[in-house]
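J.: These are the structures in question, set out in turn.
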Structure 1
Amino acid sequence: MAVIAAGGPPAAIAAKTATSVIPIVFTTGDDPVQTGLVPNLNRPGSNVTGVHLFLSNLGAKKLGLLRDLLPQATVIGGLLNSASQNAEVQAKDLQAAGNAVGLRVQIAHANNDEEIDSAFATLSKQQIGAMMVGSDPYYISRREKIIALAARYAIPAFYELRDFVDDGGLMSYGTDIDDGYRQAAIYAGRILKGEKPGDLPVLQSTKFQFVINLKTAKALGLSISDNLLTLADEVIE
């Protein structure tokens, strides 16, 4: 028996369309039910199951950490990819999280290099105190550019994945991607041993990482509180 390992919705949906027989194990940051991968998380009931990396709906947690860093901030920027299926969900989550703590959120959309440049320029003029960079594969591929623009405009930026912080970004909070892939690999192994994917509930991420880059914080003139340093899973110096 073979197993197809698929990434996010485009690849997983293509695989699902191609076969209803070969088991498919996906890893996705988008809601698997909303994107049509499975009808139910607990009982997928077909040849498809996998891991929901839970990259969205973390606005409240991230804004809480950001307020510890920048208690004086009143306006927060959000950079989202309008071409993403998840953009609207992320925008609503960020706006709701901002409203809950009295922060005004300015959303800028960008899905190419020119729009990213324009978004940073626009948000900078709006005197944002910090920026939340949305979860999106395109942004991961353009992270060097985004990190450089954040430095140029002296904007404290909060990212979804630690890859950004490893490359010079300020802070990240999100799913431990490696752990998600490990869970998917375990599912693939169980299916190869005879279990049916439709009987395996879609797993939700339970392991998250909070990473801080102290060198970047120093360059921005920011002081990291002892509380944040204690909460951090890793501090890059």
Structure 2
Amino acid sequence: MKDPRPRRCQPSEPRMVVAGVDDAGRGPVIGPLAVAGVAVDSSVLRSLSDLGVKDSKKLSPGIREALYPKIVELAEAVEVVLVPPAEIDRVIGGVKYRRLNYLEAVKAASVLEALRPDVAYIDASDVNPERFAQQIREKLSFPLKLVCEHKADARYPVVSAASIVAKVSRDRAVARLRRKYGDFGSGYPSDPHTGMFLKNWMKRGSSLPPIVRKKWKTVKRLSQTRLGD
């Protein structure tokens, strides 16, 4: 026999959007810096873990490329900002605490403005995570719970996902630059192929292309060597 008493509807769990933000390409002398954010419904955080996302540096390029579309499919939104070398150069000689880390904080805030999550986890670039968090908050037009930690890309799957998106986005951008400017190796200062690419440009007497971070120590050292010759 049916229970004649009316049944109360069970309250549904409140919807929450969780974002992760990470960067790729801080160290290279060639190419852009990528800052990426991935926003997901909290109900699919476990699905991100099941995909096998982790810090992008621990994954091969092939696995990163394979995970990228799966992350995009699970996400509510994905946002990527590519910061060109000229913009990076402008902050290098600036006031202390208003240099590369600050630029990243500004770009992270831009990513969060596009995603509008309820909670955000960010891999802190600054040695002082709270300072980094505060710099981001100052640029936001909306309130949210913000967690900035070192190695967040290893602790939170949503940050791992952002790490992968940032790396894949930057790798694709670098591939386009190679097609236009020729093979410059990895673009990192320690790469002999990259150093040779820069030396050859300087030997031709032409100005370095816009893909180069001209205020990097590598470029300054090569310029001084050339002047000494």
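Taken together, the values in this text are just the output of simple stated rules run on the coordinates, not laboratory data. Just so it is clear, the structure is predicted and the values come from calculations on it, not from any experiment. Cβ atoms are built from the backbone, for glycine too; each structure is taken alone.
J.: A value of 2.6 was derived for distance in nm of label points 7 Å out along Cα→Cβ at positions 119 and 183; which structure in 1, 2 was it taken from? Please list the in-between numbers first.
T.: Working: 1: 2.6; 2: 4.7.
This figure was derived from 1.
J.: Quick check for you: by relative contact order in percent (Cα under 8 Å, 6 or more apart), which of 1, 2 is greatest? Each step should come with its number before you reach the end.
T.: Values: 1: 22; 2: 30.
Going through 1, 2 one by one, relative contact order in percent (Cα under 8 Å, 6 or more apart) peaks for structure 2.
J.: So if we calculate distance in nm of label points 7 Å out along Cα→Cβ at positions 47 and 71 for every structure here (1, 2), which label has the highest result?
T.: Working: 1: 5.8; 2: 1.6.
Comparing 1, 2 by distance in nm of label points 7 Å out along Cα→Cβ at positions 47 and 71, the maximum is at 1.
J.: Who wins on Rg/Rh (Cα atoms, Kirkwood Rh) among 1, 2, i.e. which is largest? It would help to have the intermediate numbers written out before the result.
T.: Details: 1: 1.01; 2: 1.11.
Comparing 1, 2, the top value of Rg/Rh (Cα atoms, Kirkwood Rh) belongs to 2.
J.: Suppose helix-only ellipticity at 222 nm (-39500 (n - 2.57) for each DSSP H run of 4 or more, over all residues; to 500) works out to -11500; of 1, 2, which structure was it derived from?
T.: 1
J.: Computing Cα Rg over 2.2 N^0.38 Å, for residues 63-198 alone for each of 1, 2, which one ends up highest? Kindly include the intermediate steps, with their values, before the conclusion.
T.: Values: 1: 1.20; 2: 1.15.
Largest one: structure 1.
J.: Starting from the value 3.4: which structure in 1, 2 was mean projected area of the Cα convex hull in nm², for residues 167-214 alone calculated from? Intermediate results must be reported in sequence, preceding the final value.
T.: Details: 1: 4.1; 2: 3.4.
Clearly, the read-out refers to 2.
J.: 1, 2: which one has distance in nm of label points 7 Å out along Cα→Cβ at positions 87 and 111, as calculated, at 0.5? Intermediate results must be reported in sequence, preceding the final value.
T.: Details: 1: 0.5; 2: 1.3.
Label of the originating structure: 1.
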